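Presented below are the structures under discussion, each in the form of C-alpha cells.
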Structure P
Amino acid sequence: MKKNNIELEEDFKEQSVHIDDLDRKILKLITANARIPFLEVARECGVSGAAIHQRVQRLVSMGVIIGSEFLVSPQKLGYNTTGYMGIYLEKASYDKKVLKLLREIPEIVECHHTTGQYAIFIKIQTKTNKHLMKIIDTDLQAIDGIARTETFISLEEDFKRQIPIR
C-alpha cells in the first residue's frame with residue numbers, strides 16, 4: 001500500500017529525535033574518541049559521571065547512538081582491493097532473494113538500495129584484483145536475478161567521517 005504525503009512526513013518525524021546541547025557535546029566527544037572514559041566526558045561537560053552514563057544510555061535507547069565497535073584495517077589483514085559495484089536486477093521483485101544471497105558473501109561489507117540506474121550498490125573488500133574477479137565470476141554471476149554488474153575499484157580512500165554534530 002502506498003503512503004500519502006502526510007504519512008511520509010509522519011515517518012520522517014518519527015525518525016528525528018530531539019537532543020539538547022549537552023547531548024550534542026557528549027556526542028562530539030565520544031565520536032571523536034570512542035575510548036574516552038565517561039569521567040573525562042563528565043569533566044568536559046561539567047556534570048557527574050552518572051549523568052553522562054544516563055545520557056549515553058538514553059541516546060542508545062533513542063537510536064541516536066547505534067553501536068560501538070572496533071574497526072579493523074582491511075589492508076593490515078591483506079584486503080588491499082576495495083571495489084564498489086552497481087547491481088542491475090532482471091526484475092525489481094528479485095531484490096529480497098538477491099539480498100539474501102549477497103549477505104552470504106563475506107567480502108561484501110556494505111549494501112545499499114539505490115535510486116538511479118542500479119537497484120543495489122555494494123562495497124566489497126578483497127585481497128587482490130584477481131580475488132575480486134573470482135567473486136564476480138563465481139559468486140555474483142551465479143545469483144539468479146542479477147542481470148549484470150558495474151564495478152569501480154577505489155584507488156585510495158582519502159577520508160571517512162561521521163556526520164557533523166550540530
Structure Q
Amino acid sequence: MNILTVNLLFSTLTFWIAAKIYVLPRLDELGPRVIMPPILILHSLRHLGLMFLASGATYVGIPPQFAYPAAFGDFLAAILAILAIVAVARDSGNARFLVWLFNIWGTLDLTAAIVLATFYDAAEFLGPAYWIPAFWVPALLVTHFITFVLLVKYWRGRSIDKPGEKVLHKEK
C-alpha cells in the first residue's frame with residue numbers, strides 16, 4: 001500500500017467521523033435547504049481538478065489516461081454543482097433532479113479517477129496536486145454520500161424544504 005492510499009483512506013475516515021457526529025444525525029432537522037448549499041459550493045470548486053493538466057502542478061509524465069478524464073470530469077462536476085446551487089437557491093422545481101444529476105456524475109467521476117490513478121500509477125506524478133486525492137477527494141466522497149442519504153431519505157418531493165414544513169410560495 002502506498003502513502004497516497006493511506007492518506008486517502010485516513011482522510012476519508014476523518015471526514016466520515018465528522019459527518020457521522022455532526023451532519024448525518026441532523027439531516028431530518030436541517031433538510032436540503034440548509035445542507036445542500038455548502039456541499040454544492042465545495043463541489044463547485046472542482047474546476048481545480050484542471051490542474052492535473054497544468055505543468056508545474058503535476059510532474060512531467062503524468063499518465064494522460066488519468067489526467068484528462070480526471071480534469072474534465074471534475075470540471076463537469078463543478079458546472080453541475082453550480083447549476084444545482086442556482087436551482088436550490090431559487091427553490092426551482094428541477095432542483096432535486098439537478099442535485100441527483102450532479103451527485104451521480106460526481107460520484108462516478110471520483111470513482112473513475114481513483115481507479116485510473118491506481119491503474120496508471122499516477123500518484124508518483126501528482127507533485128503539488130497530491131493534496132487533491134490525499135485531502136480533497138475524501139471530503140468530496142463523504143459529501144456525495146451525505147447527498148445520497150439526503151436525496152433518498154429526506155428529500156422526496158419537489159420542494160427543498162424540510163419534511164413536514166409548511167411552504168409559503170410567493171405569487172409569480
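Read-outs: derived from the displayed coordinates by stated rules, not from any lab. Everything numeric here is computed off the predicted structure, so don't read it as measured data. Cβ atoms are built from the backbone, for glycine too; each structure is taken alone.
So the values come out like this:
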read-out: For 23 (relative contact order in percent (Cα under 8 Å, 6 or more apart), calculated) the corresponding structure among P, Q; value: P
read-out: Per mean count of other Cβ atoms within 10 Å over residues 36-43, the highest-valued of structures P, Q; value: Q
read-out: Comparison of P, Q by FRET efficiency 1/(1 + (r/R0)^6) of positions 44 and 84 (r between Cβ atoms, R0 = 35 Å, to 0.05) - largest value held by; value: Q
read-out: Which of P, Q yields 0.15 [FRET efficiency 1/(1 + (r/R0)^6) of positions 100 and 156 (r between Cβ atoms, R0 = 25 Å, to 0.05), calculated]; value: P
read-out: When mean count of other Cβ atoms within 10 Å over residues 60-67 is computed for each of P, Q, the largest belongs to; value: Q
read-out: Which entry (P, Q) yields the derived value -10500 for helix-only ellipticity at 222 nm (-39500 (n - 2.57) for each DSSP H run of 4 or more, over all residues; to 500); value: P
read-out: Which of P, Q leads on percent of Cα pairs over 19 Å apart, largest value; value: P
read-out: Test item: distance in nm of label points 7 Å out along Cα→Cβ at positions 20 and 108 calculated as 4.4, pick one of P, Q; value: P
